[in-house]
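Just so you know, all these numbers are worked out from the coordinates, no wet-lab data involved. Computed from a predicted structure; not experimentally measured. Cβ atoms are built from the backbone, for glycine too; each structure is taken alone.
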Structure I
Amino acid sequence: MPSFTVETDREIQCIDITDRVTEALPDDHDGVTTVASRHTTAAVAINEAEPRLLGDVEAFLRENVADEGWDHDALDGNADGHLRALLVGPSEQVPVADGSPDLGTWQSVLLVECDGPRSRTVTVRW
């Protein structure tokens, strides 16, 4: 199963991984592929990769999930990262045509970091 690593540098961060997903696909693949985070505090989404929107997504996740006050924090202090990733989800189904993601004009595949900075593994499976 192809996979790749993404290095994040902020606690909450959206990174366009569309090119990396494309590189992981076989040239002749047609159908659907699953792009998944191998982590409980990172997520995958399909949306526009416009920098201001990515900043808005980061702000939305930060403002709508409190940093503190969760029971899980007694264990390792990152309940907020788990909850943010839960809102976005661990994977996306991506249509593929001729070995490339068959996305809409403004769509990109995004890794959403919710507990960084970290090294994240993303899998691509068809």
Structure II
Amino acid sequence: MIKEFKEFISRGNVMDMAVGVIIGAAFTSIVNSLVNNIINPFIGIFVGKIDLSNLTWKVGGATFKFGVFINAVINFLIIAFVVFLLVKMVNKLFPKKLADPEPAQPSAEESLAKIVKMLEEKQ
């Protein structure tokens, strides 16, 4: 079992995934900072509040923090857009190799002509 675990860990895909998770976590903190410190104040200029995370809606004893939800949506949209740009850039840098086209199959007439020729040669 230990040998199998070593083989699993030493595969390149596992290391690539680990690097991706670490970079993703670091990228998330950058996006959170961008949203909280740049985008939210900019939106706050038009909404009238500087911090969107403080936007709440109270109904009875319940408090709905829709500003926090707005922050999460903004974070998601930014991350999704950046991932889209990264995938687009990688696809441009490393285009997929097109498969070699299959050779054209002989038509039915050509196949029949070959059969007739083979039969004539046998006689």
Of the structures labelled I, II, which one yields 1.6 when distance in nm of label points 7 Å out along Cα→Cβ at positions 80 and 112 is computed from its coordinates? I
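Between I, II, which one scores greatest on mean count of other Cβ atoms within 10 Å over residues 16-23?
Working: I: 17.4; II: 10.4.
Comparing I, II by mean count of other Cβ atoms within 10 Å over residues 16-23, the maximum is at I.
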Of the structures labelled I, II, one was used to calculate mean count of other Cβ atoms within 10 Å over residues 56-63, giving 15.1. Name it. I
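Out of I, II, which structure matches -22500 when helix-only ellipticity at 222 nm (-39500 (n - 2.57) for each DSSP H run of 4 or more, over all residues; to 500) is calculated? Kindly include the intermediate steps, with their values, before the conclusion.
Details: I: -7500; II: -22500.
Only structure II yields this read-out.
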If percent of Cα pairs over 11 Å apart, for residues 24-63 alone is calculated from each of I, II, which structure is the one that comes out at 66? II
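Using the calculated result 0.75 for FRET efficiency 1/(1 + (r/R0)^6) of positions 40 and 104 (r between Cβ atoms, R0 = 35 Å, to 0.05), pick out the matching structure from I, II.
Details: I: 0.75; II: 0.05.
Corresponding structure: I.
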Can you say which of I, II returns 2, 11, 22, 23, 18, 12, 7, 3, 2, 0 when P(r) over Cα pairs in 5 Å bins from 0, in percent is computed? I
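With relative contact order in percent (Cα under 8 Å, 6 or more apart) coming out at 53, pick the structure among I, II it was computed from.
For relative contact order in percent (Cα under 8 Å, 6 or more apart), the value 53 is produced by structure I.
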